[in-house]
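Derivation of every value follows stated rules applied to the coordinates shown; laboratory data play no part. The shown structure was predicted, so the numbers you read here are calculated from the model rather than taken from an experiment. Cβ atoms are built from the backbone, for glycine too; each structure is taken alone.
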Structure 1
């Protein structure tokens, strides 16, 4: 395995501002004597944390499971509590970097998928809806199709800034521009016909980010005829990650939920079936 850290650097509006994200690679290194260059799907993981931090529980353990299914994996520790759209630009630049190195990293270029948890799910869905908007690609000086994910996996995502919002996430994302821009980042209203396929999962019992977030997004996708797969589990609190002991190192209550553990296997099948 090739495991290294890569800086993702974005300049802010102020010429003296410089924001850096960190991209961790988890690359399966095919044997040197293989005669065939094996191409693998790639999964860029965006941990949650309410746009205040990036959760370790939704980072490396998930990447290792993606490796186990035969995928190249990456974790982006994006900037938090900085002005929108900084984290979005970092995610877009990370997608571009992965696409640029597809041959070197043995990646199937048309299967580069974003996997986001909670607020990271909002970030993933933001790139899914805003990839071809001028405020994104013009800021990066990159052709829009080079930053477009080929699919989204959204785990108990923050989506809406309306009735069912996780308000703390939006306040951390928007800061003083909360009132001015909260409608823009309510993503059920931003789904267009150029969206990529989406895999969503959530739990009915999630009290932090209500299940309506995924339901509203799925409804918006259906109206635009965007393919999606949606799984709602009855049991389970917010922030389950893999829902097993690997992502519950502190033995927190209700973080191990047997029936939710199959989400990652289903997501792996979904990735393989992407057209």
Structure 2
């Protein structure tokens, strides 16, 4: 034996500057992909109009939609803010309820078997069919948007959270038991970290549908959100404004999805 200790290659040790550069490169790639996707969509949009000779009263051009976004931005921004508030409040409530129920289901299989059929019935009931009841209970304001978002987004988060809590590694649970950990310590140090990927999977599925759910509630109740703006623009044949609202909703849905992915990477890491 030579007694020589091998030192790790300094080039393989991550430094603060290298980590920052990797983050900048990742952000640059994401922006580049987004720009390319936007250019491709706009090109296909304009190409379809030219190829099929679509008239402006059928499909507006991308330029006319951009003009509508610029001219009617105060109206669009106010409507978007209203819709986003309902969406975010609904997602926070649905996520909190799903985590609490998922935890209770993990503790008691009998509770899960008793409550799950009721939750499935509520989730599968068409919102249009129960809309009069929802309006009667929550009124025509922000509350109905929040309620519809909770109904639509609650179930996928609950299912994934329950699956995540039950997929905890048995060896990790045994180790916590041997160390004399309490149930709360085991939950926060083992079960919750193991369940985070599954929880964020459900949140990603619920986040994008939550925005559409809020707009649906606005269509039903006439609340002053993005859904109502799109419906009124279509009624008055203001197609550029209608498409501006649709494009804005799509962009916000993409942003919410990207935000949940970013949150997952940060929290799980």
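Looking across 1, 2, the calculation of mean projected area of the Cα convex hull in nm² that yields 23.0 traces back to 2. Sorting 1, 2 by relative contact order in percent (Cα under 8 Å, 6 or more apart) from high to low puts 2 first, with the largest value. Here distance in nm of label points 7 Å out along Cα→Cβ at positions 87 and 191 was derived from just one of the structures 1, 2, and that gives 2.2; the source is 1. Among the shown structures 1, 2, from which was the value -28000 of helix-only ellipticity at 222 nm (-39500 (n - 2.57) for each DSSP H run of 4 or more, over all residues; to 500) calculated? Only structure 2 yields this read-out. Between 1, 2, which one scores greatest on distance in nm of label points 7 Å out along Cα→Cβ at positions 23 and 119? With respect to distance in nm of label points 7 Å out along Cα→Cβ at positions 23 and 119, the highest-scoring structure among 1, 2 is 2.
Computed over structures 1, 2, distance in nm of label points 7 Å out along Cα→Cβ at positions 167 and 199 reaches its largest value in 1.
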